[in-house]
1. On mean count of other Cβ atoms within 10 Å over residues 22-29, which of the structures labelled I, II, III is highest?
2. Given -19500 as the derived value for helix-only ellipticity at 222 nm (-39500 (n - 2.57) for each DSSP H run of 4 or more, over all residues; to 500), which of the supplied structures I, II, III does it correspond to?
3. Which one of I, II, III has FRET efficiency 1/(1 + (r/R0)^6) of positions 38 and 206 (r between Cβ atoms, R0 = 35 Å, to 0.05), as calculated from the coordinates, equal to 0.30?
4. 1.0 is what came out when distance in nm of label points 7 Å out along Cα→Cβ at positions 118 and 254 was calculated for one structure; which of I, II, III is it?
5. Quick one: distance in nm of label points 7 Å out along Cα→Cβ at positions 62 and 94 came out at 4.5 when computed from one of I, II, III, so which one is it?
Structure I
Amino acid sequence: MIALRDVSKVYRPLFGRRVLAVDDVTLDVAEGEVVGIAGPNGAGKSTIISLLLGFLRPSGGSLSVGGLPPREYVERHGVAFQPELMALPKTWTVDRALTRLAVLAGVPAPRVREEVARSVDALAIGEHRRKRVKALSKGNFQRLGLAQALLDDRRVFIFDEPTHGLDPVWTQRFRDLVARLRRSDRAIFIASHNLDELERVCDRVAIIDRGRIQRLVVMKDAAGVEARAYRARVIGDPAPLVGRFPGAEALPGGEVELPAVTAAELNAGLRAALADGVQLVSLTPRESTLEAAFRSAVGGTP
């Protein structure tokens, strides 16, 4: 549905040096798939989104959406897009904003009220419909941005930092929203700094840095493949657990830091420790699978 082939984008300012924002990127998003993209600030994520929406043209390579040039696809079929920063007149009410955005999205007049109501219900912002945009909290304004992306039935959804500003409850509900949006003829593309969310909702995640895709992580294949560090909590003496993992360290409060181990090594050590009488209460990775892949590919934090 979305195809980028050896895409590059160079910005050439009137003064100063040229900037290579996207460098030889090849990436697909198939129908029925949710693909994420993560990277440090300035890595090229926003430029890729602008290319996919047809706001920019590539300096090299080719890209298509539904077999068409992006701008042509958007004009013919429309794309559901939630921007990272949405600008709306602050005096508009939520209801007025969604109504006008529905008209701009090409929703037929007889369906506008119905589609606005459906989007309002999906994001549970009914109590805010009469509020002016300037009166919304950051989280509620973000929900308004998500609601406008749902105003019409599209085959391509592009979300840019969709959970930014959302509280933990609505971060969880965004996962549910993506699950509901999944469809065999629909492609969903998500750019985010929230690696935990990408890991939970995406089939694949492209890690980008300095304009290049450094790694493409297939989430269903990622867990357990690489060595990961863990933190365990035990009741009583932690020595049986510490003794089974060279480099493990007992911490106050019954916690044990386990060194990076593979899934096979982890299970073998835990079986032996349990047989030795350790009472294990909890075991959690010190970082998620995607966080580990990100650190390996880029270093630092997103």
Structure II
Amino acid sequence: MPSVKRPIRGSRGFWPKKRARRIYPRIKSWLLGSEAKPAGFVGYKAGMTHAMIIDTNSNSRTKGQVIAKPVTVLECPPVSVFGFRCYNGSRSVCDVYADNINKNMKRKIKVPKKAKTQEQLSNLEGKNFTRVMLICHTNPTFKKKPEVFEIAVSGKVEEQLEFAKGILGKDVKMGDVYKDGDMVDVSAITKGKGFAGPVKRFGVFIQGRKYEQGHRKVSPLGSKEPGKVRSTVPQAGQLGFQQRTELNKRILKIGAEDVTPKGDFLRYGKLKEEAVLIEGSVPGPTKRLIKMRNPIRTSNKIFNVDLKLVSTESKQGA
């Protein structure tokens, strides 16, 4: 009889599959533009709906027609810049913090009692650094404890420093960084699903009824040499709650109005701040922080956005 063959099921593209260290992602690579401004932004995932847009893709069969697209709604409150950090390569050179730090920051870090901004700025003189990162915190509407993270600044080093000095202690909005139709990379921590076996975790073959050593496991775990189980062998373990990044997501609308569905978003509520529509889905469950950055792999598929309607039907039955 011929041998039965099939493709390997389950993705091996991400390894190791272990829990993330914190509940919001960390971006290590930034694409810096020529203009001095933040190279990314953040928002909270509120839910999903669908929008009616005109297809402007010249290669599409539905060019010029009104089509339905799934969209993700993010609530993007202003981000407060309470400091910036200068780096020389990967080494931190100096930190500068603003005088007016939000009181809720006490829940996250140790806030200095006395203002020392001018003294910290004077310490920058004579020091060599290659890049400047903004130290920011969010202003969530559904909780008191903010998230603290760094955002890169585009432009030359001198322009980065001047921009950081000018924006220190102020807020940045989504519209100051991106506009409608821009492409972004989105990163988030996926939904945690706990402990799972190799069948659900890797999609391995379920053994037949005559196998005596078990049906939903991998056997054997490897060769006799080198006398250990290799990391590539599918085994049980953590599923989900891992950082994932999706590339080239299009921003359909910034500051969209009347996008809260009837009965509010499920497990989120009513939007109180600026709403942003992202085409397609993004990783992570509701209320999770989503980070956006300039696209690392630039796409040639850039089309004009002609948004006609955003569905506000109830999502309570979803």
Structure III
Amino acid sequence: MPKRKLALDVSDRDERIAWRARLGSLRDNRIASSTLTRYKTAVEKFLLWLDFESRDAATTWDDLEYQLSAYIEVLWKEGEAKNLANDTLSGTQHFLGTRRRIPGAWQLLSAWSRLEIPARAAPMPRDVALAMCGLALARGRPDYCALLLLGFHGFLRPAELLTVGRGTVDLPASSASSAVVSLPWTKIGQQRGAKETLVVDDSLVLFWLRHLLNDRVDDGTILVGSPYSFRKFMSDAIVELGLSGCGLKPYSLRRGGATYHYMTFNDLTKTIFRGRWSDLRVARIYIVDGAAVLAEMRLSAASQAVIKKYIRVLREHSRRHGF
């Protein structure tokens, strides 16, 4: 879980001192503890490789760059994941302050990135998301249905989606056409030092949120059960809908929702803003490339029939409950 932020306008000096003592030094808070662990692991592997190769520790920046470059080439030849190479260079930079001192090693990593395109989650077509909702209802899981609708509509990351509950949704009167979802300390929110929100203005999403949350007396999450159970359902649904070879994953909800939004409104800036991306270059890749992937996606006749079947189930359940 992310570390909570301290609002300075509601705390005095003593409170700030105690709070900061619990958080630790600024140096220790430059990166997340999980990232620091990855960096340590990667750098330790690099040091073990140096020992195995009987290489002395570098005494100059040029020597270090030469060793790192040689190591990156070894990782490439031996089929290691690019993440290990990235963590090695990033970890070295973090621990030794090598910024701009090992450009040759970073150039090798850039070449690696150009040669190997990451296996991104395919964008989920809207009909597939709706069919998954119908399947969820057929299995007696309206919580899954609401999460799927909200995740697609709001381009939520899987970890963000599973934190949504009665305590984070401002549901106005039934006549209102929108609701506000508070996203507690998302990845980008932590970087900016401010919580993020999502405005829900789709009538079907609002209907199922109200259906699940209006009578709730606790502030628990929409999801009943474990995050694993939801991910397992999505995995099983992909198989049942005949989409095993399409590259769909939980993150496909976010990417599919963003792609659908872009293709509907033809406004990349609006889509990026709604999706809360901080890196516009990455956002363009995910959204524009997602449209191309959807255009090339071919579903079998059998798969399309199953998808239509469960979309009908969603509509029937929605009408039955008063939509």
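1. Values: I: 19.6; II: 14.1; III: 9.6.
Across I, II, III, mean count of other Cβ atoms within 10 Å over residues 22-29 peaks for I.
2. On the way: I: -10000; II: -2000; III: -19500.
Label of the originating structure: III.
3. Numbers: I: 1.00; II: 0.10; III: 0.30.
Checking each candidate, the match is III.
4. Numbers: I: 5.1; II: 3.5; III: 1.0.
So the calculation was done on III.
5. Details: I: 4.5; II: 5.5; III: 3.0.
Comparing all candidates, it corresponds to I.
Read-outs throughout are calculated quantities, based only on the coordinates presented, and are distinct from any laboratory measurement. Since this is a predicted model, take the numbers as computed values, not measurements. Cβ atoms are built from the backbone, for glycine too; each structure is taken alone.
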